[in-house]
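FYI, it's all coordinate maths here, none of it is from the lab. From a predicted model like this one, the values you see are computed outputs, not experimental measurements. Cβ atoms are built from the backbone, for glycine too; each structure is taken alone.
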Structure I
């Protein structure tokens, strides 16, 4: 287990470090993340970083990088697809050389705390292929409730996947 993990917002100069983490983890990411395609480039990373910086400023998406105590990028997590019902998608990934070390669980727990303090969101949803055991395990460790299975919900490189749909309610006061 990596002792100290922190999340922080994406900054404009994060592209090269983030790209390194993605390339190191390409084989695993490619299986589960639609955006991680065979010809994924540093230019795409740079564009994503700048777009996320702007969307965060506008309150439209909240993507975070996961770092260790030395500033090494361990992965990313974030809230996207925010909707008028105060619902958002919660996503995460961790670089391969840090897998199974509690990094994603720690990061998601920090993101949940951040979301409660900094947004008015009510509900977060995690959509994970039923074949993606590690992602499902993180959702469960973070207290997400499995609400059902959505058939053929995600198109991934090997075809459509049935997905577990998890939910986390951020507030009970409304």
Structure II
């Protein structure tokens, strides 16, 4: 797979937790329990990826608490506040058919079945029933497209192209 992101952000360290070296992480994943299946993660510290071994996983409200083997106390984890946690693509969960990683969709070109370029995927947000893709053209005009089969006809992440059918009311 060419040009696909090698690492995915799966959370952000927002604070320390207790004195034993736990960090409080806001998860960016649909399944917070997936942290329990990871042995290692990377902390993106000032552009450098630092490999960490997960020693313990706990939960606090909507946050994940992580303890790393390499960071035994609060003084060692302080400096990582605000840092993002990443994993290798190969450690990511396997997605069901017709599901995509957000990182692979952001920036891909969107065009109609007739070949008219609408812009690029700028953002994705979740609603109750389906995701909504925010398409932005070079002038900054936005179109919101529901991620449903009637609208999204084809997604080719390798070639960074999405083909859509603009059903009535979307333009």
Quiz item: Of structures I, II, which gives 2.2 when distance in nm of label points 7 Å out along Cα→Cβ at positions 26 and 66 is computed from the coordinates?
Solution: I
Practice problem: Using helix-only ellipticity at 222 nm (-39500 (n - 2.57) for each DSSP H run of 4 or more, over all residues; to 500) as the calculated read-out, with -500 as its value, let me know the right label among I, II. | Solution: II
Self-check item: Structure responsible for 59, 33, 32, with Cα extents along the principal axes in Å calculated and labels I, II on offer
Solution: II
Quiz item: If you work out distance in nm of label points 7 Å out along Cα→Cβ at positions 90 and 106 for I, II, which one comes out largest?
Solution: II
Practice problem: Taking 40 as the value of percent of Cα pairs over 20 Å apart, for residues 42-137 alone derived from one of the structures shown (I, II), identify that structure. | Solution: I
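Distance in nm of label points 7 Å out along Cα→Cβ at positions 82 and 130 was computed and gave 3.4; which structure, I, II, did it come from?
This value belongs to structure I.
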Self-check item: Answer label among I, II for the case where mean count of other Cβ atoms within 10 Å over residues 98-105, calculated from the coordinates, equals 14.6
Solution: II
Self-check item: Per distance in nm of label points 7 Å out along Cα→Cβ at positions 18 and 154, the highest-valued of structures I, II
Solution: II
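Given 11.2 as the derived value for mean count of other Cβ atoms within 10 Å over residues 34-41, which of the supplied structures I, II does it correspond to? Could you put the intermediate results ahead of the total?
On the way: I: 11.2; II: 15.0.
The read-out was computed on structure I.
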